[in-house]
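What follows is a set of structures for review.
What follows draws every value from the coordinates through simple rules; no lab data is involved. This structure is a prediction, so every number in the text was calculated from the model and none was measured. Cβ atoms are built from the backbone, for glycine too; each structure is taken alone.
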Structure I
């Protein structure tokens, strides 16, 4: 339960007005009431800031959820061309063969039989490594423990490039392998083309080419670590993938020169996974339109929920008569009444908020701006938002003030027609990415912005406010994005609270320091007043004592 701290003035060691008959505590409280009023006001301001911060974090959290659609490792990822591919593929054995298509693939049934996968060139040592004591050789085995032992520099000539590794008595097999791979990465002719490893089962050093196919050759020359080249070196080449494919029209093609296991031909991307699995059949059917529409509907539903939430905060009426409760007010209220009061007090505190207003403006602007295939050449995309005209997508935004900024599918038939008849412009309209370089910090209004698709723009806009996808899904643990930084990043840790960047944490921190300063002043003022009353009590006691003595002297003590 949120609360505003107030300073207690109770002190059991203080002298109350026994001699004067005055209520000292009440008088001191009244005399420092102006301090308490300022503290309460600052406490209320701080509470409103904290509530705003909670709302900002909640909105960022909602945006982070929407960003699953823009995260490549998420199941919801919508930016892949496959999500906008009208071709549907059915596959009889996905463990043996992976198939994806684009819109140019020929419809019908295919059959493929893979007899050999493409493989890289591999060279291993001629003999397995042994230890002098007969125990098992592992990666952490020292070269000095091998039989025969190895000392001095080790040299491998890889594809005619020399790689030299320095060793000492503590050098292990792993050190040598790591050293070889490091030297490979430092050599422009070898980098990314070869890797070295040690097989703990065969006890041999192994070199593997990265590329597959017969053209990917590998040569090793060395007499170290099980290699015996007799001065000539060893050369190996990879192997091509071999398969037979039958097309929907009945043609059969025997392929023996495919250098990779993953390749694209005739609008179909093949991923050969196993050989010898027999015939694998797959079919391509132009019947995925409903799935594309479903994907868009799901995204728009989630997108519209965020728009509704933000718009609700921006237009919510503020309850000026309900302010955050002080501790003194809270003491006299029931828990349920406090909860209801605070619900009212929270209403409208983000009305017309600058950050949220700008975010909504950016997102709404995206809807109304045309997508261009080439902005500099004034070449507009063949499709546009709207329901009227042959090029209209059947998408529109609401004219209702409370729902402005939302995206709706108003004419599903038009949307499906665009998918079936103009998939290239359709894909570009939604997930197209501009090839124009943008050197400016600004995004909206640039050629890059106009050439990006609708969803690409949304992705980039919300990144500017909430940071990158997948990071900080709690709305407060990542410090990228303007709204995220404003809600969560504290710059000011000074003793004055005046050197920050006016983020919410900076504002709250400054307010806490100001409250502390006022509380200290109030404490000092109370101490001064109590001292004055204490002196008055002492004087009154002394006067009373003198009066009693005088009365006694004159026989007036009764």
Structure II
């Protein structure tokens, strides 16, 4: 920011000009009491002070020797503080802008200080730093600060554990790490371990619900992070891998994770609680496009590449098969006896798996765009497929005929789909931000639609049970959607705008809407 103006939010009237920074401004603060003041700081190492309204430049301080990252006024309006990448914190008089004190260097931060927040009584400040610690400082009568308590980040000590944000509100002390983990402390009991809230910070591209007790969800994001969520509890930890790489395709069973990225490799990791064992790396020679795992015989995996498929048994490539068409998606039956491969031409090629070879049994034609996803129903009686031309189709496995058609209610590419455990419902997620749920025995028009489920598009879908869908998307969020009525109405187009019309009672939803088939966001925030 080299120059900016200030306007009242309600009238739009100009109440000041801000000059004085030669490089980008990083933080600003408004004095909460009269006479009003504004302070800014930036990459030019300056702390600028403005009087008003109308606000005009009063003075500038160059007490810091590096970027000044944050400025904050005390709640009582008597002082303000600046913190910097030079590891210093400096206090000023809030009325005059004069320097009046500093945070002591004894027991101070060993890295850049990124944020600061005042206690409600204006007698203490909280700072967070690149040294992965938060510090509470007592501000004495001479306006200097001494360390009262150091809070160490409970993470693994990596770069993601650097603390970059903080807030002191009432009895709650909140810190935020570079990796996106939020730590909530009690200011009255700082020896108590913090509550951790964590999640993804990149596009969550895959979701898998494992059949354990209690059920838990594995989610993977584009940056290679795999997180575990336990039903009824929420975030349950990050799965640590010795080799972290980007993830494009992801499959898992209770004891193993199989993934592929953008380096022509497929990884197989054993799963032990919150830890992954040593991974086996398999080079398949081409960029994987999709990955199918035989759930009842997980030793068998099918990887689709541009020109065909690669058959894996354990950590070995047993065959590479050229199919003569451009492959875009694949799936393998739970028992590993059948595979379906989708092409750019919109056709589904059904193969039987005999030993390490594929034999084509049928070609299914209905789609009018490249196939994007294929899934077998849990009872293996049906197949659901979707394409880039926004259409989904349900097929009968025995007759190879279309069982449910006219599933054309998305407005953009379908990225993912999932079956309910009882094989009665199919959910689809699209680039259009919507989740649509169909009941197989009902016409497609009697769908349930969640509009705006994920900003930027839906990329992961799974059913937790026959009534609950979990979704993920470009917005790095994971959301639970619970059906208020499993049986859909034939005559009602059930659209839902993604904003829950509910009231929260003890962390659960009490429904305030009527009608059939409405989906609402399960508002237990533990999973958001």
Structure III
């Protein structure tokens, strides 16, 4: 991240000012975890990464504006410089921070408790970073400002990759806004088709890479020893009743033949084994369930006399009123577990005793449904909240809807990429949409706000777009690159789901960036919405 900032901003002082905010906000926020009595979980390890990646956003805009003022060559005191910076960026940074916090707080609607913790921690950290960016950074700029400071190179003399790319993009957008819109819509829809191939995964074995010892051990257990995860089927009734015992035996045989089942162990297996010991192979009772309750009871008594009664502890209670079928799964994906659950329910509808099903595999399957509900609820909450804030910022409902276009497109792209690449929705990737909404909306607000100011300075739409590209557009690109650099720390995680989260975050931030600096300018030039020119402000930039 420091490397990206240095290459982009060119001055170490411009690098360390926003990075100071990152360090302070992250330290304070992470100190909340023990104070609140929360335990650090796999999902919560995303909180510091989010803060390190996002907390410098607002500082980048401020130091970039400071560089812009120094390039102008106009002599200014420290007080005048701070006033010019705050007068231009106070409102867009404030609303960018509020929308980011709103997106992160969308995780409070999630059904997973650690996800809520991540939302609270991240929102708190971003709030601190926002406050320090608006209060601390101007103070730092004031104290280090001097009239004789050497200005950074003029933008027209900069020949770095970002400047060249921005110049070419702005030229294409201004000349062919209609084509840009058409191509972007087509590509978004094409990528979005991948969302139909989305799958959900809650099997914790899949959190580890293929070569990890845990994954290897689980594979051996699944193929050689029946399976590492279990389903429990409890039968409540008179277990010594031959009708019930035969029902247990039939259910055991049925389960052994189902796809995804590695092994089944029940009390009926024990009864059959005891019948083999008591009868000869040519006898009718050999390897069969006795036809009377007394015969079954005698078998249990004989075993208790010669063996350990605790041997039946996992299969039947002491009173012989509850039996337990232990089902080991060789396949633990959510679809297989869900199908098994439906098969068991269907088969036991007319069972001669009460049947209750459960077990770790079903718990994780229900957890998958919780993930879906949490994803939808947090996504809807964040989108509606951000849309309302955008409508307030631009004083127009149309402005709120228009500003939400990059978010909607980025969500479509995110789910499409997940579908095409086979990356599942799990406990970590389910957090991505709300986080992306909170982080990605910042680019759109900054671009549209500067564009609005340039129009207020009596610039034409094309001139306003070009100027916005050259100034705020450059800051947005730097901002996006630093966020991506921050999230790249997840690439070395030992958990696949955390790595996937990092990959998808970069894809999402990149799509938000493209829509904010390419598609939205083309949209503005092509449709020229009235809300962007309404309620014009004073000529802040020139003042």
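Of the structures labelled I, II, III, which one yields -12500 when helix-only ellipticity at 222 nm (-39500 (n - 2.57) for each DSSP H run of 4 or more, over all residues; to 500) is computed from its coordinates? Checking each candidate, the match is I.
One of I, II, III was used to calculate distance in nm of label points 7 Å out along Cα→Cβ at positions 61 and 141, giving 2.2; which? Spell out each step's value before the answer.
Numbers: I: 5.6; II: 2.2; III: 1.2.
Label of the originating structure: II.
Computing mean count of other Cβ atoms within 10 Å over residues 53-60 across structures I, II, III gives 20.4 for structure I. Here semi-axes √(5λ) of the Cα gyration tensor in Å was derived from just one of the structures I, II, III, and that gives 64, 23, 18; the source is III.
Out of I, II, III, which structure matches 19 when relative contact order in percent (Cα under 8 Å, 6 or more apart) is calculated? Kindly include the intermediate steps, with their values, before the conclusion.
Values: I: 19; II: 6; III: 24.
Considering all the candidates, the number was obtained from I.
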